[in-house]
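We did not get these values from a lab; they are worked out from the coordinates using the rules stated. These numbers come from a predicted model, not from an experiment. Cβ atoms are built from the backbone, for glycine too; each structure is taken alone.
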Structure 1
Amino acid sequence: MCMLSELFLFAFLGILSGTVTGLIPGLHINTICVMLLGLFYTHSFEPLLLSVFIITMGVTHTITDFIPSIFLGVPDPSTAMSILPAHKMLLKGRGYEALALTVTGGLLGFVILVFTLPASMKLLPGVYNLIRPNIHVLLISVILYMLLVSGKFWKSLLVFLLSGVFGLLVLNSGLINQNFLLLPVFTGLFGASILLLSYNSSCKIPKQKLRFEFGASDCLAGAFAGFLGGLLAGVLPALGSSQSAVLVHEVGHIKGGKKFLTALGAINTIAIILSVLSIYLIGNARSGSAITIQKFLGELSLNTVFLFIALGLFAAGISSIITLKTGKYAIHIIERINYKKLVFFTLCFLFTLTYMFTGLYGVLIFITGTAIGMSCGILGVGRSFAMGVLILPTILFFAGLNPLVILLING
């Protein structure tokens, strides 16, 4: 049995690692998990301690990775939907408030999860069995609703289909290491495209306000909506945080930027915990980190689940403080940089990052994603339709058409 001091040591190491992976775009926790598997199979490491490390690293990563997304426009797949509302707030001097909203959402969502844990553990297996066969119908319904209310049906459909076909080709290409597959996709669709469109504007980053007030009701509403979205993302296969964010945004009518950022913060943090909890509830892991933990421990006991949740909540609290402190340093830097220079150097950084991790094929994907992402601004279409890059493949997967699509793609 592991000593309490050992558990906290590995929890702190996990928080430190999650901070690093969150702040460095392209460095994902799945990469660390692959390395840990190698250590586990070649050395005598206590599996529970390694699992604690992964849990705390994952929770910390979901909170800190909003910093590069908000201040540099470098999205992780789980934070891509935050780019537009956060970018708007940044250009209004409220970038730090946007960061604080995501942090608040992550913490509140986790607290809601703790208080609803007994009910969630009873209901989730039944909900999983009910929804899973029909998730493609749910997603199709949401997309149709989004198209009908967009006011630009055909243009929105064009962007959705373009990004969806783009996603099908990329996800089934096998050209890039799976650990970095979505890096060029999302940096192009939601990072470089926004930066390029704003490059010739006269905007500049104003002095950022560090003092602000939250509406308690808005934060709670956003966090609860994010909690529901996190349940879906954490339990259902092939349904990630970004797709859940689209569902929350449309079905839950979370239209305000503040509510949405709070909801997205909650989705990300809850999804990482629920993906592990699903090992206990339905016998299947729902993320790369959860799969690694399952390989370490096999089945989870109820006591282990409670331990993970307790240490996860601890990590959420510590990483929230780290994120808010680090965010202030980031603000001091970006306030002193000319906006066009910041955009230029960020684009160069994105291009270099893509080439380093994914090579020439990744650069081609990055350029293609950038072009599709720019079409949203040019056509005046909501950027959420570019999430077709994951939603269309998800629909086909749940409809049982994925093998046929792969066959067609491969000729």
Structure 2
Amino acid sequence: MSVVDGSPASRGMLIVGAGLAGLTVAETLRVEGYAGSITLLGAEPHAPYQRPPLSKGFLLGDTPEAQLNMRPAEVLVKKEIDLRVGAGATAIDRAAKRVELADGSWLPYEGLALCTGARLRPLPLPGAGLAGIFGLRSLDDSKAIKAALETAHNVVIIGGGFIGLEVAAVARKNDKQVTVLEAAERLMARVVPPAISSFYLDLHTRHGVDLVLDAMVEELVGKDGRIAALRTGDGREFAADLLLVGIGVIPNAELAQASGLEVANGIVVDACSRTSDPAIVAAGDCTARRLPDGRLRRLESVQNALEQAKSAAVALLGRERPFTATPWFWSDQYDIKLQMAGLNAGFDQVVTRGDPATHKFSCYYYRAGELIAIDSINQSPDHLTGRKLMDKGISPTPQQAADPACDLAALLA
């Protein structure tokens, strides 16, 4: 076991996790004028890469692997960011302000950013380790699924959320037989209301996907060590030579929890990405943000990773930059782009702008007369305007939102 020099002069900023959040912390530190050393630790063997295309363009073959790379190596060198891949962290010694790596060495820090992401939620059934069963979280996962799709005939997906439905669309474009088994009574029930769920049910059905709702998978059937079929609680059996499990993720908060940081379904942070230790910040999918009313909110999105990381970097420098922007998300399935702004939980009124039959419309969600969220189908102008309106606290009336002749952008003036 070795320990690097821990003198104050040698201490710098240490970032655990080399995804979007970790890279953004590093680059923001430089933008904000930090001149000390920055070390970026990535557990995977890859340089920072984009994850959204893994279930869309890359899996389909439209996005080359080279385009996934976020930054050329020479850019990181120029910014004096020391990227170390295949370097997982195993422990934090908060008293000594140092982090242990998997090889037994220790790295000291002046400030520490935890951007450890999340991992796939495992399928709690015997046989989950059979060949032909996949999850999708990393570049290597996507590569493995892409290769398996070449010879697969019957693709079964457990989970009718974003990842499951995006992969279903890719598999259908590859002329595979596709079945989606969703335990809830509608698709994407955790994030969209019934009207949007129904739209996507019709969309996938028209593209030939067999969608089974209220489906509880109870048994995995293997043959010669590979997945062959699934059985549901009502006795139905579905043939499968490729099974994708898309039942959510678990935040990687164990490293933080073992060090005594506050953890509750994620590393607990404030609006500035600060943890319960003033020398440690956290950003991205591993976090749960404490809201002013005491509730905790977990967001899994590109925007959240970016904005939390910017706040985290500034916090490490002793300043404040709270993340207050309206949350947004998106999903691409076939020729349909769903863009979501705000959080629709607790809405008591919804109005539609445009005609769903044209595949160009938006749903505006209100609570007590105030606009709280917008879901847009192939209507990017509605999405972008809606984000600006909510960022500024401007709420068009339901009548204005429902009227396509009403220029909502004019309200921003």
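Work out the source of -25000 here, i.e. which of 1, 2 gives that when helix-only ellipticity at 222 nm (-39500 (n - 2.57) for each DSSP H run of 4 or more, over all residues; to 500) is computed.
Details: 1: -25000; 2: -6500.
So the calculation was done on 1.
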Structure responsible for 1.10, with Rg/Rh (Cα atoms, Kirkwood Rh), for residues 155-298 alone calculated and labels 1, 2 on offer: 2
161 is what came out when volume of the Cα convex hull per residue in Å³ was calculated for one structure; which of 1, 2 is it? 2
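Upon calculation of relative contact order in percent (Cα under 8 Å, 6 or more apart) from the atomic coordinates, which of the structures 1, 2 produces 13? All intermediate terms of the calculation are to be shown ahead of the outcome.
Numbers: 1: 29; 2: 13.
Derived from 2, not from the others.
So if we calculate volume of the Cα convex hull per residue in Å³, for residues 219-386 alone for every structure here (1, 2), which label has the highest result?
Numbers: 1: 166; 2: 203.
When volume of the Cα convex hull per residue in Å³, for residues 219-386 alone is calculated for 1, 2, structure 2 comes out on top.
Taking FRET efficiency 1/(1 + (r/R0)^6) of positions 195 and 315 (r between Cβ atoms, R0 = 35 Å, to 0.05) as the criterion, which structure among 1, 2 has the greatest value?
Numbers: 1: 0.65; 2: 0.35.
Going through 1, 2 one by one, FRET efficiency 1/(1 + (r/R0)^6) of positions 195 and 315 (r between Cβ atoms, R0 = 35 Å, to 0.05) peaks for structure 1.
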